[in-house]
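These notes open a run of structures that come right after.
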Structure 1
Amino acid sequence: MLKIVNKFEKVIYAILMIMLMIVLITAIADLVVFLFTSIVDVSPWVLDTAEVIAVLGSFLLILIGVELLDTIKAYFSENIIHVEIVVLLAIIAIARKVILLDPSKMTSGYEFGVELMGIGIIVAGLAAGYYLIKKAGVTVSLEDIGKKEG
C-alpha cells in the first residue's frame, strides 16, 4: 500500500512541476512584454517609480516560482524536503510584499502601521529561523519523518 501512495505522490509532484514550469514560462513572457512596453511605449527608455516597482515585483514572483520548482525537484529526486529553501522562499515572498506595499491604498495610518509591524515580526521570525537552520545545517528527510511517526 505504501508503494502505491509513494508512486501517487511522485505523479502529483510531476504534475505540479509541469504546471509550475508552464506558469513560469507565461510569467517570464508577461514580464518581457511588460518591460518592453514600459520602456518603448509609455516613456521611451525611462521607467517611472511605479513601473520599476511592478517590474521588481514580477521578477521576484518569478524567482519565487523558480525556488519553489527547486524545492519540488529536490523532493522528487532525493525524497528530502530542504527546509532552508522553504524558509528562503518565505523570505523572498515577504520581501516582494514589502516592495509592492503601497501606503496610498491604506484607509488609515493606523492600518499601515499595524501591517508594517506584522511584516516586521514575520521578517524577524524568518531571519531567526534561517539563521538557526544555517547554523544547524538542517534538512528533513521523509524517511526520518516516517521513523518518528511509526
Structure 2
Amino acid sequence: MGDVIRLAAGKFFVKIPVGLFYSEHDTWAKRDSTVAVGITDYFQLLLGDVLFVNLPDEGSEIDTTEEIGELESVKAVLDIYSPVSGRVLEVNPRLEEEPELLNTLPYGEGWLLKVEPHNLEEDLSKLMSAEEYAKLVERKIREERERAERQKID
C-alpha cells in the first residue's frame, strides 16, 4: 500500500489509502481493467469481528442506489452499497471461509467484488478522494464521541 491517511478513532487508527475512490457508505473502488470493490477500514471497525458475508452472485447487476449485500458481525448486521454500478464478474471466494479478511485486510485480500462497470466515469465523479473521505470519517468519529458523551450524561 502506498500513501495512507491515518486517523485516530479511540484506541484504534483508521487507515485510508490514497488513490482509491470512496463512497459515503464506507466502501471503496479501485480502478484497474475491472473495478475492485471493498469496505473501508472505518466500516470494519464499526462492525467488529465479521462472522458472515452475504454478497450478490457472479453475473448479477448491481447499482449504487441499491443494497448489494450485508455483513454480519458480533455487533450488528450492516448493509453494503457498491460505489459503482455494473455486472459482478467475481465474488471474493475466500470470504465464505475467511470473513475475518474484512477485518485484517479490508484493502487487500478482503476485497468483496470485481465489477465490470456500466457508467464508470459518472460513478467515479460522485465518489470521494482519500482526503475528502478522511474529512467525512473525522466528522463521523466526532459525532459518535458526542453521542457517547450525551449517553453518559443521560
Structure 3
Amino acid sequence: MLLQRVLVPLDGSKVGEAALPVIENLIPKLLPDTKVEITILGVITQLRHWVVVGEASAPISYTEEELKAIEERVLDYLEKAGDILRSQGAIVNARVSSGNAADEILKVADEIGADMIAMSTHGRSGLSRLAFGSVTDKVLRGAGVPVLMVRAPAGTANE
C-alpha cells in the first residue's frame, strides 16, 4: 500500500482554508490503494505584541503562559479543520510551530517527509505582493516536493 503524506498549512482565515476542499476531493481518489496522512500546520508568526502608553510604544514578548494559550487555540482550530478530512478516511495530524511562516512550512515538510504541500494563495500581485511578500511564493521556490496552490474563491480575499 502506498503512503501519501500531504502538508496543509493554515492561517486561520477563510482564504487559508481554500485548499481543504481540494484535498477533501482528492482523498477518495487515492483511497483504498493509498494511505493518506495529512499534517495540518499552523505557524505562530507574532511572538510579541506592542504596548502603547501615550505616544510611546514598545514591543513586548509574550510570556510562556500567553504563548501556550495561543498554541492551544491554534491547535484546537487545526483539529476542527481536520475533522472533514478524517471523515474521508485520512489520517490527520495537527501541528503548531513558531517562526517565519515559509521557513516553518518548508522545515515541517522536510521533517514529515511530505510528498506534497497543498496551500492557499491570497492572490496578491503588484505592490501588495511586494509589500507583504508571498509565503506561497517562498514555499513554491524552496520546496523539494510539488506544491499545490489553490487560489481562494472571489469574495474571501480579506477574510
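Please treat every number below as a calculation from the coordinates, not as lab data. These figures come from a predicted structure and were not determined experimentally. Cβ atoms are built from the backbone, for glycine too; each structure is taken alone.
Work out which structure the value 3.7 belongs to, where distance in nm of label points 7 Å out along Cα→Cβ at positions 14 and 110 was derived from one of 1, 2, 3. Of the structures listed, the value fits 3. 1, 2, 3: which one has helix-only ellipticity at 222 nm (-39500 (n - 2.57) for each DSSP H run of 4 or more, over all residues; to 500), as calculated, at -28000? It must be structure 1, since only it matches. Matching task: 15.4, 52 is the computed value of Rg and Dmax of the Cα atoms in Å. Pick the structure from 1, 2, 3. Considering all the candidates, the number was obtained from 2.
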